[in-house]
Structure 1
Amino acid sequence: MLVSFANWIHATPLGWAVGGGVPWLWPACETAHFIGLALLLGCVGLFDLRMIGMAKGLELGPLQRLVPWGVFGFVLNVITGVMFFAGKPYQYLNNYVFWLKMLFVALAGINVLLFYATGLQRRVEAVGAGEHAPAAARVVAAVSLLLWFGVVYWGRMLPFLGTSF
């Protein structure tokens, strides 16, 4: 099924354009992907770092208002990631590093869902300057940082590990 999807998306005008039909499109997507990553890690990472105890002079509620910018960065990365896949799907399908990156993305998503589904975000909003976040929130934040840095690591290793690039 995934191979069928790869064949289909690669045969679309988007696949043609990103795969080399429009020479500047791949580098433009790389730039947008980097900006999305900076937004994601900058906003969510700052929030996570405060939750684990850094910069305790800051309240958590106002920092949590940065999270939508991190979500915007993630959406930008999904869009550009799909574009990369459309342009050269087989260099991803056949590379175990890509699948490790996707595993880390999925685990990070589950971690975020747990943060919101358990109501931790409501408890975190009330954490004032100088206070500790709840222990469960600190664990979620530490796992979040670990997983997102894993995503960055595996994404950066795509050209160097495996056999597809």
Structure 2
Amino acid sequence: MSVFSTLQSILINGIVAVLIIFLGLIFGRFLGNLTKRVLKELEVNRLLKKHIFLELKAENVLGEVVKYASYITAVVIALNKIGVTGIVLYIILSLGVVITVGIVLFDVRDFSHNLIVGLFSKKRKNLKKDQEINISNVKGNIISVGITEIRVKTKNDDIIIIPSSLIIKEFK
């Protein structure tokens, strides 16, 4: 009888864990969309652009962060219900930290190079809006000149983003 009650307990905990994850996915998506809508109503993107002079999509980013944080919380609660929270959580967190550090280091390297070139390049500063350019087989008119990139609109109405580091290489 003891084996039967143990199996029954494991089965019930497994079903509850699956339900927790399922409800967590629904709740996370709802919270993410709610966050996006609230931030859109507060016009966060416009305020950031106006006061910080950066065009960020904070509404989408924060909405996604809330959504995935809810997903992770649901998974942790489900793992806790099953009774394997400790070891699985440590493994997942360790892998997450290693992957995140790798991605951040890779992105920071490219971003910092483009930022430095964008800030200190005299050749890039000569580029103006609506100027026609031909860089790396991309021919079109400049839409905007940012610190880290230049947006070009081609004849086919495609918008191409060219990093500042590529522009400085092209004009050497």
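None of the figures in this text is laboratory data; all of them are computed from the coordinates on show. Keep in mind that this is a model prediction, so the values were computed, not measured. Cβ atoms are built from the backbone, for glycine too; each structure is taken alone.
Look at mean count of other Cβ atoms within 10 Å over residues 42-49 for each of 1, 2: the largest one is in 1. Sorting 1, 2 by Kirkwood radius over Cα pairs in Å, for residues 74-129 alone from high to low puts 2 first, with the largest value. For the structures shown (1, 2), relative contact order in percent (Cα under 8 Å, 6 or more apart) is largest in 1. For which of the structures 1, 2 does the calculation of FRET efficiency 1/(1 + (r/R0)^6) of positions 98 and 154 (r between Cβ atoms, R0 = 35 Å, to 0.05) return 0.35? Of the structures listed, the value fits 2. Looking across 1, 2, the calculation of log10 I(q)/I(0) by the Debye sum over Cα atoms at q = 0.09, 0.15, 0.19 Å⁻¹ that yields -0.56, -1.01, -1.20 traces back to 2.
Quick check for you: by distance in nm of label points 7 Å out along Cα→Cβ at positions 106 and 138, which of 1, 2 is greatest? With respect to distance in nm of label points 7 Å out along Cα→Cβ at positions 106 and 138, the highest-scoring structure among 1, 2 is 1.
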